[in-house]
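Chemist: Please find the structures below.
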Structure P
Amino acid sequence: MRTAGRVISTLSLLFSLLITAGAPSHADSLSAVSAPVISLQKAGSTFTLTPAVWSAATKSTIAWLVNGKVVAGATKKTFTAPNKKGTNVQARETAGGVISNSNKIAVGSVAINGTVKISFSDSAQTTLASIAPKTFPAKSIATYQWFQGPFEIKGAHAPTYVLATGDQGSDVSLQITYSAKGLTTSSTTSNAISIAVTPRTYALTWSEEFNAGSSLNPKVWKAENGDGTEYNNRGWGNKERQYYLDTTASIDSSGSLVMNATRTGADAYKCYYGTQCEWLSSKFVTKGLIGFKYGRVEVKLKGPVGAGTWAAFWMLGANIDDRPWPGCGEIDITELLGRDPSTVYGTPHGPASGDSYTTTLSDGFASEYHTYAVDWLPDQITWYLDGKAYGSYNKASLSDPSHTWVFDHEYYLLANLAMGGGFGGAIDPAVKDATTSIDYVHFSTINGIGEVINH
């Protein structure tokens, strides 16, 4: 009987241990729903604690810390700290082994009685609003700074913030700094909100296919012939060496617009550099015929070969006659330089131009067709090569977006093959001709954003 009793007792103990091990402890399940908050309500250094709210009914203990060290015997909801400027005060509340720390307040500074919180203020989740804590003095002056991750969002200094396209996929937070006469400034940083990435849906709404057997549609394209002198822009603003002539281009049997640059016949024309022209080529624009505002513009083309060749497919602000370049704005969808046949350039230009974005093609841009595109949104332009993004220019990155972002109005298309010039570089004497071919131009809306403007 004694042996059997010992076995039963052992089994009972094991069963009890199994139940205890499998059940969550009070400490494991307990948490602070909201942290304790300390506040300063009047001049001096006496602080008041508003206790934490716990996830379950519990008793807690209070400790006060001065400059990070626990003050012995300070266990009540009020605490008088040494009245010495710069002394940091904090409360610590403990329940069931779980610790929750309060905000910190420095003696002699603006007292921030809590923390700032941010949340979406609209159902579409496009705008963030802040709930600021109370301060002492109550009339402290607040300055706001929104952040994208660790980086300041330039120009974002209001209590609310309208999200930009470039914020997608990042964390956004707010810092408020308070100042008052005779006191040191204090700052509080909000919770961070992760901004979801909105998938992009494209709807093709306009296209130019350059069908074989046809000619350029005069309702869409017109030539800009000459060396730029006729447009008060000698050398086309870049000291280029060609004279544009629409007859050097044609639509081939495969349905591509082919722009040819050639030395043949160029000497029949006089160029701005005071001698016979060296090159003939072509340039076409949609100015005054058809324009675009926002959306995706994509071109499929094959670039030129040879140092000094310079193919471009780009956009200019339709207000160029009233607001000359660069005030009208320019979006270079792609520029291809024959001296560097593996590099693709995409560039925004305006009063505060952005740097060029570049990417490379292992097989070069002249051996076969590739697609070059921009997604143009009210606050962001993104460049793509063969469907892969390689650069983005964001309105939020500008120091003064309202004065320098000029990508908010109608633009028109330009396609040309230039020779030489400041960007094209020196022309290789061995180059006798060059070709750029455009298979198609497509325009699509992006999540319903974008329009085609017919004149």
Structure Q
Amino acid sequence: MKKSITMILSLIFVTSALLTGCGGNNNATNTANKGKDTDVKTEEKVSEEPFEMTIRHTQIGADKEKRFAILQDVVKTVQTEVPGLTFKLDGVDSDVNRKEKLRGEMAAGSTPEIFELFGSPDSKIYAKENKLLDLTPILAELGIADQFSNLDPFTYEGKVYGLPIGGSGEGFFYNKGYYESKGWKAPTTFAELDQQLADIKADGKVPMAGASKAGWVPLMLANHLWSRYAGPDVTNKFATGEAKWSDANVVQGFAKYKEWVDKGYFKKGELGFEYAEYTTQFTSGEAILMYDGTWKSSVFKAGQSGEGLIGKVGFFNLPAVDGGVGDQTALMRDVNNGYGFSATVANDPRQLAAVTSFIKNFYNEQIQLRGLVEDGVLPSMKIDQAKLNESITDDLMSEIVAVLNTSQSSFPAFDSLVQADVTTEISNIQIQSLIGGQTTPEKMGAAIQKVQEEANAAVE
């Protein structure tokens, strides 16, 4: 970082000297002084005037305290490295940030300098509009360009415009204590899962946590279901027209989700519940299963909301469905949540130095392992397997890693593969309508497909 700042200031110094020479000053004097104490003078020119930059993050709420603490520690380090810098932390709900705040700010050209950014398709749209800082030269300077497991979601025309915070997978968390009381193990067939759900319901318990006020929550499981019935690669084909949301196998996935709703396998009133309630239903023991991302493992640690379930939670993949298409071990895995940086940073050497320092201090082995151990976030960077094994000390994370390693393939979440209008249709309208009984699986598929075709035509 120091080297980077020095280089920038050296260029400013050389330019200033040339301009002075053109003004008629004694060139002999300039030549005599050349090289004597340039480095010292350059260091003296580093401005320590106060300046502020904003970091937009989504680490809000009790269950994200560990993640926020990591960010705060990185911020403190960067502020000590960059003279005069103060970071303002702007915490916003994830959905609000992506679908409201950033969209409006991008249009107005007023984004924070650093902000959480969804990879595909968002980063590519904003990069095409020249709204994001090209990180390619910074990664080269820091020597970490090849240290990430996958930068595709943040890459546009060969340049990198964002960096993933970590990786994740999705599956079922289950209450081991309850399962052991029934003499059960994690289901290995779909029929076994169906029977367990029915038995839990008959036992007076809530089979699965439910909170569908935000559509992305129920769509995690729905996405996995239609990917089981229609194939893990089917969602890739909607934007190309190779597959349709109204195809029979996709609709079958919607129908299975609706069947579980109709049988009362989710908590009554779920359409009014926020995501935080989703977790509470499980940690309180009210719900026996919870379909969620692997990041949720962080709540089952000391001092967190699920502390009472430490050692009593397991994790399993959605079992294969009879007649399902493609790899039936596939699960959702991605590295689509990350940080982006405003293109305007390139115009200010001090802001550029701050961004470089932020990347250096956030994207390294220490922080990646800390995220895994403290927060349950899978690394987005390449970490030596032996160090990973040493870092994983709790049974739940070991179980999660085993499930991830057993799956033979993976697929990205639907909202990284389809256009924004399609995401809005399914997550803000159709999934809630299905849960609330205002539509059918067939009508849902047809409605989404209509928007999909309009979005595809707009691209053409």
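Bear in mind that the values in this text are calculations on the coordinates, not laboratory data. Quantities reported herein were computed from a predicted structural model and do not represent experimental measurements. Cβ atoms are built from the backbone, for glycine too; each structure is taken alone.
Chemist: When FRET efficiency 1/(1 + (r/R0)^6) of positions 119 and 183 (r between Cβ atoms, R0 = 30 Å, to 0.05) is compared over structures P, Q, which one is greatest?
Modeler: P
Chemist: Out of P, Q, which structure matches 25.4, 95 when Rg and Dmax of the Cα atoms in Å is calculated? Before the final figure, lay out the partial values.
Modeler: Values: P: 33.8, 125; Q: 25.4, 95.
It was calculated from structure Q.
Chemist: If mean count of other Cβ atoms within 10 Å over residues 111-118 is calculated from each of P, Q, which structure is the one that comes out at 20.6? Before the final figure, lay out the partial values.
Modeler: Working: P: 20.6; Q: 24.0.
Attributed to the structure labelled P.
Chemist: Any idea which of P, Q comes out highest on FRET efficiency 1/(1 + (r/R0)^6) of positions 135 and 343 (r between Cβ atoms, R0 = 41 Å, to 0.05)?
Modeler: Q
Chemist: Quick check: 14 is what I get for relative contact order in percent (Cα under 8 Å, 6 or more apart), calculated from one of P, Q. Which structure matches?
Modeler: The correct label is P.
Chemist: Work out which structure the value 2.7 belongs to, where distance in nm of label points 7 Å out along Cα→Cβ at positions 87 and 223 was derived from one of P, Q.
Modeler: That value comes from structure Q.
Chemist: One of P, Q was used to calculate distance in nm of label points 7 Å out along Cα→Cβ at positions 279 and 431, giving 1.8; which?
Modeler: Details: P: 0.5; Q: 1.8.
The read-out was computed on structure Q.
Chemist: Same structure again: Using helix-only ellipticity at 222 nm (-39500 (n - 2.57) for each DSSP H run of 4 or more, over all residues; to 500) as the calculated read-out, with -2000 as its value, let me know the right label among P, Q.
Modeler: On the way: P: -2000; Q: -13500.
For helix-only ellipticity at 222 nm (-39500 (n - 2.57) for each DSSP H run of 4 or more, over all residues; to 500), the value -2000 is produced by structure P.
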